[in-house]
Structure 1
Amino acid sequence: MASAKSASPRSKAASAYVALLRGINVGGKHSLPMADLAAMFTNAGCTSVRTYIQSGNVVFSAPRGVDRLARLLAEQIEARFGFGVSVVMRTADEFRKVASSNPFLRSGADAETLHVAFLADAPDKRAIAALDPKRSPGDAFQVIGREVYLNLPNGVARTKLTNAYFDSKLATTSTLRNWRTVLKLVELARTAGDLSL
């Protein structure tokens with residue numbers, strides 16, 4: 001059963017963030033202990049650090065912007081564990097907006113088929129327009145800001161709407177989360193924001 005793990009004290013003047021790591025495999029060659037990951041965030045000056053499941057989801061508070069934190073953590077992980085990862089950051093407010101803006105949920109799609117690809121950078125409008133809506137018959141996607149909302153009734157393992165596809169076509173890095181994980185991270189981010197007050 002998935003669980004959240006707390007790893008740091010409160011912060012009195014901080015904002016809540018969500019970090020999403022791409023390239024962490026549960027039980028695979030790119031396995032990264034969540035306790036070690038949480039410690040890296042704490043050592044970087046973050047507080048109220050929590051991890052969720054083993055695939056690289058971290059909620060934390062920080063007293064200032066985290067523009068350099070993603071790069072710093074990626075470098076530390078590669079130096080210590082010997083493999084590269086990408087770290088995509090969102091503020092807690094941005095994450096809540098993602099959860100309240102899913103176009104497929106509003107149209108009545110089954111929540112179990114929904115996923116979100118979080119992009120490291122905002123894609124070019126021409127690149128978005130060039131995406132193929134028929135690439136994976138039965139599946140659908142919509143790009144809104146730095147997120148790609150996906151409805152994958154055929155299953156994430158069968159879809160052709162993959163991280164590699166969006167990375168290539170949108171010239172950025174993406175990391176995918178299912179809708180259940182998105183909602184859980186919103187809940188944890190709200191708690192982190194309360195602890196930082």
Structure 2
Amino acid sequence: MSDRPSESQNPRDRANWLSLIFFWWMNDVLKLGSTRPLTENDLFNLPEDCKAEVLVERAETYWFQELKRSESVGRKPRLWKAMVNLIPWKSRLVMMMLKTLESLSFVFQPLCLWLVLKTLNDGPDLDMRFAFTYVALLGMASLIKAVVTHHYDFVTEHWGLKLKVALIGLVYNKVSFITMRIQGLRTKHRGC
């Protein structure tokens with residue numbers, strides 16, 4: 001992976017559904033990282049929606065909309081509302097669905113285990129079909145919980161980083177704006 005792919009290539013963008021579920025699109029970088037320290041050239045290019053310029057521009061747009069909205073209704077602007085708008089509905093829905101599936105599998109696992117143990121304690125009346133069915137359900141619930149938990153963590157960390165970048169950019173732009181105004185006042189004051 002030493003030769004860097006073209007600017008538009010990110011393995012996640014061209015990965016199939018199985019690769020996305022099990023994070024196989026990361027294998028090349030993980031293999032390379034296990035043999036030597038990674039350099040900047042080894043890392044994937046960022047998708048367009050993850051670049052700082054795009055995130056800060058979108059955050060500023062939502063912040064200015066929140067400023068106008070709050071001014072029109074006579075209340076203080078709330079930064080959290082602008083930041084929530086930065087996360088698209090699809091991503092919010094995915095996060096809610098993943099958390100719901102994680103919670104359901106968290107409840108379903110002990111239930112399946114209880115059914116397996118109850119079936120095994122039946123003694124001479126043991127029905128192997130039920131036992132195998134409950135064991136299969138327990139395995140499926142464990143697999144679903146593992147996959148869903150990792151994807152929930154990935155999605156929330158990803159959006160957490162995007163929000164962090166957007167907020168840092170907003171603060172940087174504000175400080176730069178204030179600094180330029182102060183320097184402009186100093187220049188004006190010296191000219192008088």
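What follows draws every value from the coordinates through simple rules; no lab data is involved. Source: prediction; values computed, not measured. Cβ atoms are built from the backbone, for glycine too; each structure is taken alone.
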Say we calculate FRET efficiency 1/(1 + (r/R0)^6) of positions 77 and 125 (r between Cβ atoms, R0 = 30 Å, to 0.05) for every structure; which of 1, 2 gives the highest result? 1
Can you say which of 1, 2 returns 2.7 when distance in nm of label points 7 Å out along Cα→Cβ at positions 85 and 109 is computed? 1
Where does the value 51 come from, among 1, 2, when percent of Cα pairs over 13 Å apart, for residues 53-92 alone is the thing being computed? 2
State the single structure among 1, 2 that was used to calculate distance in nm of label points 7 Å out along Cα→Cβ at positions 45 and 61, giving 2.2. 2
For relative contact order in percent (Cα under 8 Å, 6 or more apart) computed as 22, the structure of 1, 2 it came from: 2
Where does the value -9500 come from, among 1, 2, when helix-only ellipticity at 222 nm (-39500 (n - 2.57) for each DSSP H run of 4 or more, over all residues; to 500) is the thing being computed? 1
Origin of the derived value 1.6 (distance in nm of label points 7 Å out along Cα→Cβ at positions 117 and 173; candidates 1, 2): 1
For the read-out mean projected area of the Cα convex hull in nm², a value of 11.0 was computed from one structure; give its label from 1, 2. 1
